[in-house]
1. Identify which of structures I, II gives the largest calculated value of distance in nm of label points 7 Å out along Cα→Cβ at positions 48 and 80.
2. Could you tell me which structure in I, II was used to calculate helix-only ellipticity at 222 nm (-39500 (n - 2.57) for each DSSP H run of 4 or more, over all residues; to 500) as -11000?
3. Computing mean projected area of the Cα convex hull in nm² gives 5.5 for which of I, II?
4. I have 0.65 for FRET efficiency 1/(1 + (r/R0)^6) of positions 24 and 72 (r between Cβ atoms, R0 = 25 Å, to 0.05), calculated from one of the structures I, II. Which structure is it?
5. One of I, II was used to compute distance in nm of label points 7 Å out along Cα→Cβ at positions 16 and 32, and the answer was 3.2. Which one was it?
6. Using distance in nm of label points 7 Å out along Cα→Cβ at positions 56 and 88, single out the structure from I, II with the greatest value.
Structure I
Amino acid sequence: MQYIKREIRDKMDEYIDFLIRRYREEVGWGDTGSANYTLTRIVLGIMKPADDKWTYDSLSDVIKTFECAKLEIARRIIDGYEDKKAWQNGDLKEFE
């Protein structure tokens with residue numbers, strides 16, 4: 001994950017937290033279609049080239065952004081969850 005400077009994060013978190021609150025008020029929780037729509041609009045809006053002309057490189061950067069976010073979530077949250085469940089319920093015999 002790209003860790004950004006605290007000053008920038010503090011400014012952006014105000015808007016992000018507002019968006020999350022409004023989203024949950026209007027849409028609710030756990031609607032993957034609406035979440036996908038929202039995230040796609042935000043990332044494309046942020047990363048769209050100034051001249052509005054997409055290139056392979058700029059579109060590749062969009063994919064990299066989503067992929068890196070996915071990997072960070074897996075590394076920071078899912079891996080620990082899976083390890084805990086394997087410990088609680090027993091691992092696959094192939095991994096023991």
Structure II
Amino acid sequence: MEAVNGISEGKADYKVPGGKLIRVRVWHRNGIIEKVRFHGDFFIHPEEAIEELENGLVGKDMSGAESFIDTFFERIESAGVGPEDFKRSFFLAMKE
């Protein structure tokens with residue numbers, strides 16, 4: 001991953017056991033998240049909560065992101081995906 005203006009971009013496609021796909025793109029500077037976007041064929045309720053997840057990760061490092069994702073999923077309903085799946089896809093993108 002090549003940095004542009006000091007911002008690195010990572011992306012990953014993660015296939016959850018059972019068939020759901022989580023696609024993530026992460027932009028970060030020195031390991032601090034600048035922007036993140038999740039897409040895929042997963043369902044969470046309420047639907048607009050995905051934006052809360054993305055916005056809540058901004059400014060966090062890897063350990064802060066892991067903690068935030070765990071806390072976020074305590075109050076969200078999801079079908080076929082869970083916090084471990086989102087963390088795994090996120091960390092794959094950060095390593096790219």
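1. Details: I: 3.7; II: 2.5.
Once distance in nm of label points 7 Å out along Cα→Cβ at positions 48 and 80 is worked out for each structure, I has the highest.
2. Values: I: -23000; II: -11000.
Structure II accounts for this read-out.
3. Source structure for this number: II.
4. Working: I: 0.65; II: 0.95.
It traces back to I.
5. Values: I: 2.3; II: 3.2.
This value belongs to structure II.
6. Details: I: 4.7; II: 2.1.
Between I, II, the highest calculated value is found for I.
Read the figures in this text as sums done on the coordinates, not as results from a lab. These numbers come from a predicted model, not from an experiment. Cβ atoms are built from the backbone, for glycine too; each structure is taken alone.
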